[in-house]
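What follows is calculated from the coordinates using simple rules that are stated; it is not laboratory data. The structure displayed is predicted, hence computed values, not measured ones.
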Structure 1
Amino acid sequence: MASMTNLLYKPVGALLGFGASLVAGMLFKQVWRIARQNEAPNATDEERRWGEILAAAALQGASFAVVKAAVDRAGAQGMRRVTGAWPS
C-alpha cells in the first residue's frame, strides 16, 4: 500500500510544488513592496546595492521554503486521510 501511495502522491506533489512556487513568488513580491515601497530587485539591477540584492534573495528563499514546507506537509496529511498511508 505504501508504494501505491507514493506512486499516487508523485503527480499530486508535483502540482502542489508548482502551486507553492507561484504562491511564494506572489507572497515575496507583496512583502517586499510593503516593506520597501518599491519593486523587488533583480540580481543584475545596476542601480541597486549589494545589500538590497542579497536581502531580497534571502527573503525570497525563505518565503519559498516556508510556503513549500507548509504545502508539502498539508499534502502529505491529505494523502494520509485519503489513503491511510503517509507518502515518503
Structure 2
Amino acid sequence: MRQNSRMVRYSDDFRREVIAAARQSHEPRSHVARKFGISPATLNNWLSEFYAENPEELEADNARLREEHARLREEQEKLRKQLPWLR
C-alpha cells in the first residue's frame, strides 16, 4: 500500500485567504484553486467546511448572487430590446 507523499498542511491564514478569494471571485472555483496552487477538490472541501461552520455566510453569499443574477438578467433584457438581432 502506497502512502500519499503529497499530503500538505496549509496554514489557517492561507486557507482564509483562499476562501475569501473564492467567495469574492467571479471565476470558477477551479480557476481560483489553480491560482493558489491547490486542487479544486481541496478548495471545495474548505468551502464546505467554512459554510458548515458559518451558515449565515452561505445565506449572505446566496443573497448576493441572487441579486447579481437579477441585475444581469435586467441588463440582458435591455440589450435584447436595443439589439433585436441578439435574440
Structure 3
Amino acid sequence: MNKYDIKSLERKLEKCKSMSLDDVSLNDVDEITDIKIDKRKSSNERILDFLNKVKNPYIFKVKGKLVRIRFSDTEKTADDCLTNVLKNLYR
C-alpha cells in the first residue's frame, strides 16, 4: 500500500468533502461506471485505488446524472439506514 500518498489523499478528501453540486461542472465529474478497480486487491487497497483514481469521491455521475454522497457523524451504519428505509416503505 506504500504506492499511495496517504497525506495527499487525506487533503483531497478534506477539500472534496465540502464541495457542493453547484461547485462542479458535469464535464468535470467522473462517470462511476468508468472507474475500474481491481477486485483481487484487499478492501483497503481498493478504497485507496478508488480515492486515487476519482476526481472527487463525494460527487460523481451515474448514467450522466450528478450524485453527491455524504456521511453523517453517527453510530448508524449504511445497513441500518437502508433497513430503516425499506421498513418504512413496506409497512
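List of remarks:
- Comparing relative contact order in percent (Cα under 8 Å, 6 or more apart) across structures 1, 2, 3, the highest figure is found for 1.
- Source structure of the calculated read-out (helix-only ellipticity at 222 nm (-39500 (n - 2.57) for each DSSP H run of 4 or more, over all residues; to 500), -24000) within 1, 2, 3: 2.
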